[in-house]
1. Any idea which of I, II comes out highest on mean count of other Cβ atoms within 10 Å over residues 8-15?
2. Match the computed value 34, 23, 20 of Cα extents along the principal axes in Å, for residues 64-127 alone to one of the structures I, II, and report its label.
3. Out of I, II, which one gives 3.1 for distance in nm of label points 7 Å out along Cα→Cβ at positions 16 and 112 as computed from the coordinates?
4. Relative contact order in percent (Cα under 8 Å, 6 or more apart) computed as 21: which structure among I, II?
5. Starting from the value 1, 8, 13, 15, 14, 11, 10, 9, 7, 5, 4, 2, 0: which structure in I, II was P(r) over Cα pairs in 5 Å bins from 0, in percent calculated from?
6. Out of I, II, choose the structure whose coordinates give helix-only ellipticity at 222 nm (-39500 (n - 2.57) for each DSSP H run of 4 or more, over all residues; to 500) equal to -12500 when calculated.
7. Here distance in nm of label points 7 Å out along Cα→Cβ at positions 40 and 72 was calculated and came to 1.8; which of the structures I, II was it taken from?
8. Assuming 4.3 is distance in nm of label points 7 Å out along Cα→Cβ at positions 24 and 144 as calculated from a single structure, say which of I, II it is.
Structure I
Amino acid sequence: MQITDYKFANLTTRPFLTFKDATNKWILTDDTKHVIDVCMYREPEVIKHLQSRGITFDWFPTDERPMDLNIVLLAVATLLQYDQDGSHIIVHCLHGSNRSRTIAEAFHFAKLGTHIEDEYKGSTNHLIWNCEQGYLPSLPEMEHLLKDLPQARLDAAAQYINKLKGSNLI
């Protein structure tokens, strides 16, 4: 189980949120406004509780190997959008050890243009490891996509998110 608080944004990655977690004021602090779930499943009771507290819940289901590139880019574009208000964001996957941290590290690269140091299985970080393993595009291609993401895809991502919300998929 891994819980990571990042300094470059008001962001925490963690394992799957249970109802007990969702009602714990130390986990979901008063400044938590957004939860992004990259698990393959979601817990309706948790979602209802989050929404009752005014917390947005976005579901971007992706397998661990390989990760769905479109989902990764959409999650990062959503983080870029939510980051603008400075509120606390939680990204979670099942164990909080690969998918959520890969998304956070991709977000770091999209926001700052550099890789965060977070050693994973001999690689600089989870994002780089997933690229090296072929679970995401090659690192140069992934970096190119992430560099273009903040401006070029933000509007498209917002439109796509609104479309998904209208279809009850999120």
Structure II
Amino acid sequence: MSYLVPVILLSSFVLALVKRVSFYDSLTEGIKDALLLTLKLCPNLVAVFMAISLMQASGLSSMLANLVSPIFLYLGIPKELLELIILRPLSGSGSLALLESIYATYGVDSYLSVSASIIMGSTETIFYVVGVYFQGERDKKTGLAIPITLFASFIGVIVACAIARIIV
């Protein structure tokens, strides 16, 4: 694995020679574009991280979990997983901390832990990905991207809990 970066650089150099393009100029132009994209992403990332911190510190995620728990219980999703389900579209590291808490509280082989593991593996940090993707695009209109991905994530949660019932 340690040879991967040198192989990529060498391949890029050979391709530049074949195409008769200045390797160094292309490399520096790519680095410049990457740095500009990183600068464009900073405000979006700061906003997402602030929202996550505010939700956790204020207890809003817990209150929201308590509010929607009857609906989720009807769908077969345990109340103990709701805070993870709410936080997962926003934060990978925050939801990972909740996953570790579920492991510590219920054990790694429990239904809740298996469900939480499947949820973590089958869902994504939607708002982070949308922020990164659309910041790099010229067209900033997200359209139905967020509602569709939230719906797909919700279906994934329902299926994750059903699969966990079969496994455990």
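Every read-out reported here was derived from the displayed coordinates using simple, explicitly stated rules and does not represent laboratory data. As the structure is a computational prediction, the values presented were derived from the model and not from experiment. Cβ atoms are built from the backbone, for glycine too; each structure is taken alone.
1. I
2. I
3. I
4. II
5. II
6. Values: I: -12500; II: -26500.
Matching structure: I.
7. Derived from I, not from the others.
8. For distance in nm of label points 7 Å out along Cα→Cβ at positions 24 and 144, the value 4.3 is produced by structure I.
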